[in-house]
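Read the figures in this text as sums done on the coordinates, not as results from a lab. This is a predicted model, so every value here is computed, not measured. Cβ atoms are built from the backbone, for glycine too; each structure is taken alone.
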Structure 1
Amino acid sequence: MGLGLEQWDLTYWFVYVAATVVMEAWFIGRWIGLPPIKSELASILGNLITGLCCGSGGLIAVGLHSTFVGSQLNPNPFMNAVVLLTGFAIPSALVEALVWKLFARGASAASDGRIVGGTLLAHLLGIPLALLILLLPSRPYVGLERITARSRLRFTLVHAMKIYLGEGIEKDNRVPDLDPARLEARLRSDSDLQDGWAALYQPDFERFDMGEMRRKPLEWNRALVGKEFGGDKTNWQWLARSDRGPNAFGLLVDLSGGSVKVARLPSELGY
């Protein structure tokens with residue numbers, strides 16, 4: 001369950017969790033002949049255990065930040081969701097089968113094989129249920145968008161622009177051309193940056209997107225092109241920025257020396 005905290009809109013995730021608990025209680029309980037109260041308790045406990053293991057289980061928690069399909073900079077949101085839900089269905093089912101086994105003592109139809117089979121089948125049926133609920137909003141992958149934006153801006157674009165601006169300093173000590181098409185071509189040609197071109201766009205993933213759809217390119221401050229580097233005083237200017245608003249973020253460049261950093265623009269520049 002903890003995986004959803006890193007991927008989807010939490011409102012829909014909690015609806016899905018509740019629906020899963022009810023569905024598994026009904027399906028597995030009938031499958032092995034348990035009364036409703038016992039079935040609900042078993043389903044709640046089983047999902048609680050697997051949720052805690054995924055959400056705070058040391059090395060497992062680190063894996064929540066991984067992209068299973070596509071790259072860290074350009075994930076495939078829909079297929080990533082399918083693989084994630086499918087890949088964790090089986091281990092979750094096996095763990096929860098142990099819980100159901102405890103509650104099923106004395107039930108006539110509750111052989112070990114039937115319990116395992118019932119939990120596996122219930123978890124496989126839960127995959128389309130998950131997709132049906134989690135993909136209700138037009139932009140369901142809000143957690144994945146946050147993770148991707150951080151990777152693009154902090155770990156890729158800052159590095160790439162330091163190199164690009166450094167070349168301008170070496171050439172004529174001025175800010176070089178910031179044409180988006182030219183920057184994208186440059187990033188595409190960099191073999192050290194897999195899908196580095198995607199860093200020029202804000203993540204905006206809709207239900208069935210298979211990758212970056214280029215809906216929201218970053219805005220570049222073309223007024224800086226040709227400005228000279230140098231000076232005794234720090235002179236931070238915005239170089240690239242996202243949407244306007246209270247949560248706007250962007251890249252800042254120090255024209256006194258060419259340093260680049262990430263910042264929330266309202267606090268830095270009154271934007």
Structure 2
Amino acid sequence: MLEYLIITYCDPKDHNDELHVWYKIRETDIAQKWAQRVLLAQSKGYPIDNPDRFYGFGPIEEQEAQAVAYMKMLTDQINKLRIERLPELTTVQDQDTLNYLHHVFEIEHGLLDAKDTSSELAQLLGELNVHVHRCESIQRGANPRHVVTYYGLPKTETLADVDCEHFETDIKDGHVYINYVEIGKTLQDLYLDNDKYIYPEAFRPFTHYSADFVVQLHDDARQGLVPQLKMYYDEHKQFFNDLGYSWQILNKRIGNIPVADSMGVKNIADLIENKQYVKQVQIR
């Protein structure tokens with residue numbers, strides 16, 4: 001039985017300035033399977049993709065300005081490699097442009113079972129996808145969290161029916177959740193984004209999992225989420241039924257699966273405000 005997740009945070013400019021935070025891995029089958037995937041990623045030599053992938057820190061106006069500026073830089077680079085130019089994002093509130101940029105990523109980068117990461121364009125599109133989600137995070141309140149991914153590890157594992165019993169709609173501070181690794185959007189994403197560009201094939205309920213995880217550093221009660229998603233489903237029932245998804249199927253995959261919990265440490269966001277870099281991840 002794997003018991004602990006230990007994350008070493010450090011100052012991005014001084015990796016010797018460390019903070020070790022311990023999380024207790026849950027005893028559920030899915031938590032143990034996730035922990036084994038982390039060990040596998042590490043044994044295969046896959047590095048953490050973006051050790052500084054932290055969200056929700058600093059004044060929100062500053063976060064928005066930085067996100068928009070970075071998106072402009074990315075789209076300028078991508079436009080040099082494409083015939084059709086991408087539109088420029090001028091504010092994180094422009095969900096329509098964010099939806100379109102995500103759609104371009106889905107189409108040109110490829111979905112999970114057909115992705116291409118070999119070209120410069122594909123790599124830039126992958127980065128574009130990450131920053132689309134950063135903009136959406138800022139737009140929706142900039143709640144603090146951080147994400148750890150091992151992009152190179154093949155996404156071959158799928159949730160068993162019993163694993164789906166552990167989905168939770170509420171987000172809790174200090175809890176670790178499996179990260180969504182599909183390339184596409186869930187029912188919740190479609191509802192929040194009001195996406196008119198997405199192709200049917202890019203609707204992907206939470207099915208695959210990997211070593212990737214997110215540490216949530218805030219509380220978010222989502223008591224009305226399921227009824228809202230049921231209304232959205234009913235309004236677009238034909239779309240989902242044509243893809244073979246009933247409400248009974250989708251209702252089992254709403255929310256996130258917790259796999260670990262912080263051990264006696266409160267206000268982690270405050271502790272790591274100046275240590276927004278993941279130096280090391282250990283599973284014991």
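Just checking, which of 1, 2 has the largest value of distance in nm of label points 7 Å out along Cα→Cβ at positions 99 and 219?
1
The value 12.4 for mean count of other Cβ atoms within 10 Å over residues 11-18 was derived from one model only; which of 1, 2 is it?
Source structure: 2.
Using the calculated result -17000 for helix-only ellipticity at 222 nm (-39500 (n - 2.57) for each DSSP H run of 4 or more, over all residues; to 500), pick out the matching structure from 1, 2.
1
Among 1, 2, considering only FRET efficiency 1/(1 + (r/R0)^6) of positions 27 and 163 (r between Cβ atoms, R0 = 35 Å, to 0.05), which has the greatest calculated value?
Numbers: 1: 0.05; 2: 1.00.
Structure 2 gives the largest value of FRET efficiency 1/(1 + (r/R0)^6) of positions 27 and 163 (r between Cβ atoms, R0 = 35 Å, to 0.05) among 1, 2.
Tell me which of 1, 2 gives 19 when you compute relative contact order in percent (Cα under 8 Å, 6 or more apart).
On the way: 1: 19; 2: 33.
This value belongs to structure 1.
For which of 1, 2 does P(r) over Cα pairs in 5 Å bins from 0, in percent, for residues 91-138 alone, calculated from the coordinates, equal 5, 22, 23, 17, 12, 10, 7, 3, 2, 0? Please report the intermediate quantities before stating the final value.
Working: 1: 5, 22, 23, 17, 12, 10, 7, 3, 2, 0; 2: 5, 23, 30, 21, 13, 7, 1.
The structure behind it is 1.
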